[in-house]
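Below you'll find a set of structures to go through.
Values in this text are rule-based calculations from the coordinates and carry no lab data. Every value quoted in this text rests on a predicted model; they were computed, and no experiment measured them. Cβ atoms are built from the backbone, for glycine too; each structure is taken alone.
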Structure I
Amino acid sequence: MPLIHEEHFRAVENLLYEWARAVDENRVEAICELMAPDGRYTVQSRFNADRGLPHALIDARSAAQLRDRIRSMRLANIYEPQHYRHTVSGVQIVGGEGAQLQVRSSFTVTRTMELDGTMKLFAAGQCEDVVEVGGAEPLFRSRRFKLDSRAVETLLVIPL
């Protein structure tokens, strides 16, 4: 791993953990601040991603578009109250050019339904991220969640 990767590894790892913690603590709006303004957030099945197929469950092409989706989640969507708990592992910087690093990690998300306490493994897969490390704080240029499953059990309302 080149020296620049080692130098930024902890900051990149903390960025991934802060995203997961913001979602888990119902501070979902905070994830938009972890993205570059023109950053992209995509949730796609591994089946489609591996075949270069464009269909995604979520494909926000800017922090503003993701922010709008979250606002809609808070104001317009009706869904049973639920909470996520992320486990992030296997964080690796696998490449990069200049101040942009390619990062790979694995994730699982356990969903707990608020009303009856039912817990289930909701999502699992790999994140493929591009992280900009040139500014004061690292930011996601792109986040791509590749789900191991082709579908989620219910509507994906809360961003992963």
Structure II
Amino acid sequence: MKEIILVCDGCSLGNANYQTGESRAAAAAILEFKGKRKIFGEYLGNASNQQAEIVAACIGLEQLKEPCAVTVISDSQYVIKTMLGEFRKKTNFDYWTRLSKASQKHKVTWTWTRGHAGHEWQERCDRAAKAIAVAAKVDQNELNKILEEKLENLSN
């Protein structure tokens, strides 16, 4: 069974703004296998940050064509603790169904990392999700640039 590392992050600009009900949400995921990495993203339109975080894990898992041992790394305690059974699913049922389906054929280890705390690949996912949300579309060339950026440029 292939061992994969999946780092993911979601972003919601406006986070389903309470006054307008609008947001621009996106999700990004980086898959790593034997030191090689690929980045993926999805524009969600009007969605909350929690929904974007769930989708971020989905898009990475959905890229895998065969059963794998996957370590999912997310800065979302909501996602990690829910998938570990520590939080109950109270909302976002369609999103949780998508994640359950995406993860069912894999052996998944759910791991939390603190956001904005210097985890190189989580920082890249954060930057990619924000770029997608701002542009309101996925620009794969832009995502690839973020994936290949020099480490010292990430904080800019």
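Taking relative contact order in percent (Cα under 8 Å, 6 or more apart) from the coordinates of each of I, II, which one would give 26? Label of the source structure: I.
Given that semi-axes √(5λ) of the Cα gyration tensor in Å, derived from a single structure, equals 26, 17, 16, which label among I, II identifies that structure? Mind showing how you got there, number by number?
Details: I: 26, 17, 16; II: 21, 21, 14.
The structure behind it is I.
Given a value of -8000 for helix-only ellipticity at 222 nm (-39500 (n - 2.57) for each DSSP H run of 4 or more, over all residues; to 500), calculated from one of I, II, which structure does it belong to? Matching structure: I.
Among I, II, considering only distance in nm of label points 7 Å out along Cα→Cβ at positions 23 and 39, which has the greatest calculated value?
Numbers: I: 1.3; II: 2.2.
That would be structure II.
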